[in-house]
Structure P
Amino acid sequence: MKYNVMMASDANYLPYVEITLKSLLMYNENLSVFILHTGDISESWQNDLQLYFAKRYSTLQLVHIDKSELDSFSANNYITSATYLRFYIDCLLHYSDISYWIYLNCDIVINGNITLPFEYLDFSRHTIAAVLDPYITRIGHPYKDKDYFNAGVLYFNMDKYQLGISSFSKELITLHTQLKESLIYGDQDILNYYFEDQWIPLDKRYNFQLDHMISFDSLDTSPNIFHFTGPHKPLDNIFSENVCVNAVISLFRLYASISWQDIYSLPLGTIRANWINQER
């Protein structure tokens, strides 16, 4: 089966997109990868990478969304309007007959197989699976009495949307119009409103966030997805005294320094951050 992966970005974030894609291909194959953008990412960039994707029996496809579609969305110093491109997953459904989709933020590095949850998740009642957001849980939010998920990694079964029973994009856009004055975390709040009590909790290994790293104690196995949440990113001039956080920063920077030719030539799983029994 060829699983679908969706990302959303603008040209400014391409260095992080490439880190995510390089690490994705280090551990996964048989993927159809789609990147939603508003026209500032060139097709030549996509074409240059096709050879490396083919090595992993995968494909890469840029999908253009008109920039005017994002005019009504709220942006701030932390959340750009491009973040809302994930609402337009409907535009991708005709590219694949497979209903399983994974959404990945751009501030992510992959450290294992990301398709394994589809082998055991029960999507018979719910459309989406996600990991709880430990930061929101810690600082409080209007949702603090309810479970609140982090939207940086989302596992979808899009069956009902492919059948035309519902329009994901239209419903989210309508909800944003109704709630935009009360939003704190923009698109993530919208997704939590929309899927309230209708989502499957996923093991934190599949979205191991900055707060997980800071409070890290022990895991039975290494995380499969590291997500560097927050306004400061690993390619910035930052350093952490926390051993776990610094290890993830180093992993991001390692992938930034590795060429696509290296990714092409290395066997699956060559690069791995071992998180088992890591001392803080």
Structure Q
Amino acid sequence: MIGSDPELFFHNGKKFVSAIGKIGGSKAEPLRLLSGFALQEDNVAVEFNIPPTKNAEQWLWSHQLMMQEIAYRGEAFGLTPRAVSSANFDEEELANPAAQVFGCDPDFNAWELEPNPAPNSPDKSLRSAGGHIHFGMEGGSRLKIQAVRLADLLMGIPLAFLDRESKRRELYGRAGACRIKPYGVEYRTPSNVWLRDAMTTFTVAEIALRLCSKEFVEMNMEYVNKNEGLIQKAINELDEEAFMKLRPKFQSFWPKSILNKIKITKKIEPSDDEAIQVIIEE
């Protein structure tokens, strides 16, 4: 099964506005709605949870329902939710102590096999919004680490390039960011960019459901192990050459209409026949 806990920012038409005191709920005590649905304030963002599901259509419906609920609650304050992954807030919006609380447990890096450093940006007005995805899977930590590495290849790279203007990577979202859970793994590399349109939301669910399969993960690990440096470089540095070299592997999981939104800004010479075929097809 798969689940999520994405975040959104409120905007009043002129600037981004803190969600503190407007939604209710917290990490310790979320605001429970329908069965499995919940809302909470997280720093200046509003975060929501959906019930775990095995169905991509249900996943899409659940996210659309919660985004409508947040929009409805924001109307009372003249605010609209936005699925942007980084934003700068005025000093007055950050005056509440809750606006200075960043995360809870540390991220784990599935590539380095060690905790990620605590977020720290010289821009103290910067806040980021994640789009964390939860994979329910059996197996030990080794399999879960492998699933995160494969998620970077199939999901993390396209989502990073769809959100390439974001400043979120100054705080969160490096390759392999995760938390190992008893039920599976929380994949923390993606921002909330996959909430911006229904097709991307649906595609993310389809890939996530595949990543719950031990057989699917293991059959792809030889390729991942051979290209681990390129995978990390594509996400952490938004390296276009790494993106193009890896694209033949992940492109079959994504609608062409989504991948066509990604603009490569410099000419990349293909390194093999497979990459040449990708360019010819486009």
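All of the numbers you see were taken from the coordinates with simple rules; none came from a lab. Predicted model only: the values in this text are computed from it and were never measured. Cβ atoms are built from the backbone, for glycine too; each structure is taken alone.
For which of P, Q does Rg and Dmax of the Cα atoms in Å, calculated from the coordinates, equal 18.0, 50? Could you put the intermediate results ahead of the total?
Details: P: 18.0, 50; Q: 18.6, 57.
It traces back to P.
Of the structures labelled P, Q, one was used to calculate mean count of other Cβ atoms within 10 Å over residues 37-44, giving 21.2. Name it.
Values: P: 14.5; Q: 21.2.
For mean count of other Cβ atoms within 10 Å over residues 37-44, the value 21.2 is produced by structure Q.
Thinking only about relative contact order in percent (Cα under 8 Å, 6 or more apart), which of P, Q has the largest value? Write out the running numbers ahead of the final one.
On the way: P: 23; Q: 19.
If we compare relative contact order in percent (Cα under 8 Å, 6 or more apart) over P, Q, the biggest value is for P.
If we compute FRET efficiency 1/(1 + (r/R0)^6) of positions 125 and 213 (r between Cβ atoms, R0 = 41 Å, to 0.05) for structures P, Q, which one ends up with the highest value?
Details: P: 0.80; Q: 0.45.
Comparing P, Q, the top value of FRET efficiency 1/(1 + (r/R0)^6) of positions 125 and 213 (r between Cβ atoms, R0 = 41 Å, to 0.05) belongs to P.
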